[in-house]
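Asks: Structures incoming, each one as structure tokens.
Quick note: the coordinates plus some simple rules give every number you see, no bench work behind them. All values derive from a computational prediction rather than experimental measurement. Cβ atoms are built from the backbone, for glycine too; each structure is taken alone.
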Structure P
Amino acid sequence: MILRPARLEPIFSPRPWGSLSLAPFFPKKSNLAEPLGEAWMTGSECRFANGPFEGKSLGDAWSKMPPEWTGTLIPRGNAGFPILVKFIFTEQKLSVQVHPDDEYAAAHEKEPGGRGKTELWYALRARPGAEVMVGLRPDATKEKFQRSIQDGTVEDWLEHIRLRPGEAVFVPAGTAHTIGPGLVLCEIQEYSELTYRVFDYNRRDARGKARELHVEKALDVICFGEQRGGKIAPLRIERDGLEETYFAVCRYFVAVKWEFSQSITTDTSPEHFDLLIFLDGHGSIRWGGGQVEYDPMQTWLLPAGLGACELAPHAPTALLRSYVPGDLSEFARKAAEQGVPQARLRALVHR
């Protein structure tokens, strides 16, 4: 099997709260007749643009990939690809919602086979005053929150968080949340679309039909009391021409930002594949077997067995790197060897 970086083509999803133009991020998606809310970068229907799986969907290719592509620690079977990457474009508020954890999903949902949803949002663009609402006020109770659903005051019980470009928010399963207008976010999440809507601002579609709510299940899974989500205090480290910003580490994904303006080298791990989500800049990915060119708003999969490769920018580059870690204690040990302060890292590791 040929090992080489492989790019995935995005799929765009209409949403009532989306935008009629995704420019300048996706210039061809402007002057739209229907608002688009999401660009799925690693959806199961996304197709490979190059490499040995060219033309195949990620869902089909994943089941056929050998460990040299997937990594030795990534379970496959019927589980499907583990990380979903999206870009989200908001012109209206999303519904107030919550995602279940794996245990609840396995017990109550036939699909997607016991996967809940933990996610992270990274802000690419934020209009002045743009905010998300993540987590509940300390005095929120199940009874108070249920009453607020009925009287339309749900937002009063959510924590409001202003966002600026470059900031990130962690949203673990069980956290009530919504996203406000005026934002472009990169979302990295456990691959699941299980969403329990609590309140949708009484919106109706073109046929006058309201979207389904899932209040009973939502109240089952919402975490009341101490909240684990919210804005991240990142850890930044500079070395050898690379600025690394650690946002979050959990058993579902690692999210780290890389910024560089000169060539850097990296090595893949035989344990896992890597996703490189390019945000700014353009240049080349070079490895022993050749090179490919990268541009903004592209997502590349680096096979686990690729080994050493070089990122050679033609312009200053920023990307998000994500992968599924193995044992979190082992991750912490390796991070310490690279000079990451353990006291700071503990705040970023979510067990």
Structure Q
Amino acid sequence: MKGKKVERTVREGLVLAIQGSGFSIRRCCAILLLSERRYYRWMGWKEPSRREAWNKLRPEEEAAILQAARDETFCDLRAAGLMVHGHDTEGFYCSQSTVQKTLKKHDLAAPYEPPKRRSVKKPDVRELITGPNKVYCYDATDFFLTSGLRVQVVPILDVGSRKNLNNGVYVRSFNQKNVMDLWDETLFAEGFDTRELTILSDNGGQMKGRVVKAHLREKWHVTLVYSRPHTPDDNPWIEAFNKSLKYHPACPESFETVQEVMDWVELHRILHNDHPHSALGYVRPNEEHLGQGDRIRQTRKENLKSAREERLSYYYDGKAAATQKVTIRGPELVCNSFAAL
């Protein structure tokens, strides 16, 4: 039996056979080619008891998560959205994975397919993203009216805070003068020292034109960086934003006029800037842009730590109560047995 796995029923049978054989344990083990140490381990084997995690959710926390998940107001939120809702309303403090496990346990989790491919980040630009107002990016995307008229939208995005700062809407096309006016309006509204600002764009003629380069470098003293040709992965932030702009659930299926496109772009800017972003630890871009992101994330960590301490106390209190209950019942049974005698 050396090196072989023995079923529990067989082990119990062998132990009983050795004990009832009348021979010494050493001789029986030698005959069965069984080590004495293994025999005594079989003798002392006990059914393993299932341990209960001390930091699991309390019943009231799980009920609060299920109540929020079943609320029609939050039916379109996934686990991350419910986690943010719990922290904002102080209803429950837990991580995104805990909310996902709770929803899956009660068959409330929405189907999810993990992304098959990750976009490649540009290393030299990524190292500059240390906070808001460090790296801006922009690009153009097309919308078409029902009449076939093309409307081009040029959004400007702060990569550090993911905030949509401004949008330019142009009929058919735009030129370098439009780009300069858009940047003048955006940078003047932000009102900060642009000497440490880096602007990332693709190789479009309106972005890489000589007049635009001279204007941004001489007037605003910014650093201009351009992505590699035919490599949209060098600027994935604006590409992801443009996809959200076109495929957002609230986006109209069609546009009749240019004004409808302008209204949607403005509405999307409000929705985007006030929606928790996963890249920011589910902090809203408006809050991150104002420098409140670190405080919000730290507050959530403290809330999680406090909730874990409360769960630990709740676990030990329940365990102590159960132990005390068993201890009290023991003498009662003994006294009753003597009384019966």
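Asks: With distance in nm of label points 7 Å out along Cα→Cβ at positions 170 and 186 as the yardstick, tell me which of P, Q scores highest.
Replies: Working: P: 1.8; Q: 1.3.
Once distance in nm of label points 7 Å out along Cα→Cβ at positions 170 and 186 is worked out for each structure, P has the highest.
Asks: Just checking, which of P, Q has the largest value of Rg/Rh (Cα atoms, Kirkwood Rh)?
Replies: Q
Asks: Turning to a different aspect of this structure: When helix-only ellipticity at 222 nm (-39500 (n - 2.57) for each DSSP H run of 4 or more, over all residues; to 500) is computed for each of P, Q, which one produces -16000?
Replies: Working: P: -3500; Q: -16000.
Comparing all candidates, it corresponds to Q.
Asks: Of structures P, Q, which gives 15 when relative contact order in percent (Cα under 8 Å, 6 or more apart) is computed from the coordinates? Please report the intermediate quantities before stating the final value.
Replies: Numbers: P: 18; Q: 15.
Answer by label: Q.
Asks: Matching task: 8.8 is the computed value of mean count of other Cβ atoms within 10 Å over residues 42-49. Pick the structure from P, Q. Don't skip to the end; give the middle numbers.
Replies: Numbers: P: 18.9; Q: 8.8.
Checking each candidate, the match is Q.
Asks: Now, a different point. Given a value of 77, 42, 32 for Cα extents along the principal axes in Å, for residues 154-321 alone, calculated from one of P, Q, which structure does it belong to? Kindly include the intermediate steps, with their values, before the conclusion.
Replies: Details: P: 54, 39, 31; Q: 77, 42, 32.
Clearly, the read-out refers to Q.
Asks: Also, I was wondering about something else. Tell me which of P, Q gives 3.5 when you compute distance in nm of label points 7 Å out along Cα→Cβ at positions 138 and 210. Could the numbers behind the result be given before it?
Replies: Numbers: P: 3.5; Q: 2.1.
Source structure: P.
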